[in-house]
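Since every read-out is calculated from the coordinates, none of them should be taken as a lab result. Everything quoted here is computed from the prediction, not taken from an experiment. Cβ atoms are built from the backbone, for glycine too; each structure is taken alone.
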Structure P
Amino acid sequence: MDKKTPPKADKTPQSSPEDPFTTFIQLDRMSSVPSQFRVPGTFTITRLQSPTGLPDRITKLSPVPAMLVSISLKSLPSSKYQVWTSDKLIPTSIVHPFRSNVIDFDSQPRCWAGQEFDYVHYSIPRDGLNDIAEDFGFGRVSDYRLAVLEDDLVLAQITKSVLPFLGRSDAPSVLALDQFSLILGAHLIQQYGVLQKTAGPSKGGLSPWQKRRACELLHENMHGRIRLSEIARECGLSISHFARSFKASFGTSTHQWLIRHRIDHAKQLMSQTSLSLSSIAIQSGFHDQAAFTRTFHQLVGVSPGRWRRNRTTRNFRA
């Protein structure tokens, strides 16, 4: 039944999950590498580069149940690369670019690379994966298939799409990372999860009040600093269910909706004020004028300055 008014807010304090983030670590010949590499208990994307390799194997640890996905960006000969899970050495061959490892952190994965390497690592908490799986109608996923040096075209393409943003000052917002984690998680579940199909996922959109509330929250948080979980909670839905329903209602993800809203807001400011483009960029939720110009050109087809000049010329002639 479609409710016309939102349910009463739960007064019980709720601890929000840690914010996702990206990091770019560039080791040098003087860097000391710890024997244990600990990730936080949240979704993270880490690019790790080294010009010399590792002196010894390292163990990767997570404080919460999570999956580790590692994507190679450079080739490594088989003699210079080793992987262990549950203290067992996994047979490996030559490492080709964009080959994938998918390993459960519970197996305390260890690795060693004896020469220059470049990797992207994703840490995906199992709680978030379970939420996605339940929305797909699979229920809780009990186990994931181990994959080492897998030729996974989807993971390769996902990684290529995020690479340009790693290490940049205008890193993806938490809202964009939440959306990215849902795409990555859905693929992991369907490709590597040990599944038992149950009911099908919900395909309906948001109710009118849910659409209004979601748009209000996105408008109030134009910089994208709001979490997808916060918007979903306000709408009384799980994160995955909300993301599906939002796209069914608006034809796009929350992050893309917000980007277009920023551009519309910027157009309004350029048409109605004499503010500088740098001020308009900040007021429209962009990190700086360069990020604003890049996004505006991608969506509109011209630079903000040219759009403004063309608009002014048309208004003058009218």
Structure Q
Amino acid sequence: MKYTNLGKNGPKVSTIGFGAWAIGGMNWGKTDDDVSKNALKKAIENGVTFIDTADVYGFGHSEILVREVVEEMGVKDEVVIATKAGNDFYNASEEDDKGYGAITQNADYDYIISAAEKSLKRLNVEALDLLQLHSPDTEKLERDDPWRALEKLKKDGKIKHAGWSIQSFQETQQAFLLDEHHDLIDTIQVRYNLLEREAEKVLFKKAEHYGTGVIVRIPLLFGFLTGKFDKNSRFDEDDHRSMNLSPDKLKKYLAQLEQMEPLYKRYPDQTKAQVSLRFCISHPATHVAIPGAKTDQQVLDNIAASDYGPIPVEYIPEL
């Protein structure tokens, strides 16, 4: 496993992390807590030091599982746990939610402060390693509230670092906000993978300029870039991929994937997941990719990408 500083102000982290959305037990089909915890343990045992979760993942359940694993292994001081706030699920129920329904965006000052306090309790820590605004709409980010909340939490020692998860497909439109808040924001989290590279146009250049840490989410495009799905793949109603990898989207992604075959063929001894993850940590602006994993084998496959190192830019096909 290779390690790097998460931007000029961020902590040192493994270049492959652990995305803990799926283990929350909602939105990804059926999960088993014991299997999920074993996957996270396997990641930590093999050098992963960065875990990304959110309060809304499983309505707090992901944070609780992360805490349980970290405490059982006695590695609280050895791992960085990043969480998020801004998706209000406290007035929703599991019956209401199918991944999109009753959850509402809330970037109000008081709400962010309150959500952070609840995450502190679930994670059983005195200070959150990293709290990220959870992909708000631009209009909410143009208000002072969310930024003031992060400033207050930092000042009070409730969070060590402040971050912002940029809304999917708004990587260029929201980039101006980094100009305005780069002194406060230590990290950004960005949707970025072999087939979705909008962040390269404007956002990454700004992040490099300001020394902002960059966390890459959806690096495997919800599992699509592992090569295990085809045009006939379908997902259950309780799996968000029924929308995010709908038949129409699968058709589009499969057409784009054909353009990546020359890259995959360069590395016949590596899985498609490993090559795809290597891409995500090859850009000079990026620091850590956070693939999700629900099993030991997925974890081991993912983390091997770190040791293989970056892919030369001339090998990466254009879209």
Structure R
Amino acid sequence: MTRSAVAHLPNLGFGLGLRTIHYPHILSRWPRVDWFEIVTENFLDTGGRPMRVLDQVAERYPVMLHGVSMSIGSTDPIDRAFLKKVKALAERVKAPWVSDHVCWSHVGGHQMHDLLPLPYDEPTLRHVVRRARAIQEILERPLVLENPSTYLAFAHSTMTEWEFIARLAEEADCGVLLDVNNVYVSSVNHGFDAHEYVAGIPADRVVYFHLAGHTRYSTHLLDTHSDHVVEPVWELYRDAQRRTGGRSTLLEWDESIPEFAVVKRELDAAKAAARRPRCDPASPCRRPGPRPTGSWRSARRANISPRPPSGRCW
């Protein structure tokens, strides 16, 4: 049996999004955080203070790249120039993987500045699998794809979102960034069972989790990353941690960002929740998949970025 291309990836622990408002605190205190995640596009085609801060942080912490404009589901040609910049940034901070979203955001060469949903059917799946393989060969490191929050769906979809992502991960040999808040937001918006979604994602494909807050409106939830994580999301997170056997976790807070101490307390709550996973009584326990092997430091010493075998995504 061929080993998954993401099976070797390290468990980084509990991390935070690196945000400019927290730069002074981080650079003066070097807080006890396991790792940081950056928005990829904020550090492309730039220099000066952002890169100086990034280099200082990367000397002391693992730093992962999380993008919003790869547009893996688009019918536009793959933007190889953009991917080469992403690869260079990943090499600069020695990130063992690169992440983005299962969505599209470009059409006819125009950037839509949104993470737009895909139809979940066989032709779309084949299209996205081909692009994921090609993208990872350019990046020369694993691609980890996140489930987006959605507010509308295509009537002609022939499979659920979790079935689509599970097959994409297996057929493209990619990783999954399971955003637990997005699962919950979409489950309320579309009326599906969030725990069924989590159970449908192959445990051995989950590389890490996202946690965040959202905003409730009269008929829908909106993924705003502007508040504390709510209890139903914590419960779903405990279920996901149990099913996977434990994975890295990243807390996002991107609007109405409070002082660093508040965000850090929310991250500490994630640590506590991960230590106390509980079974959902309506969902039978699944045997957890194997944890990624190795550590951040061993991966960094090895500077993991070998070229993937031809014809396979890495």
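A value of 137 for volume of the Cα convex hull per residue in Å³, calculated from one of P, Q, R, originates in structure R.
Largest in distance in nm of label points 7 Å out along Cα→Cβ at positions 90 and 114 among the labelled structures P, Q, R is structure R.
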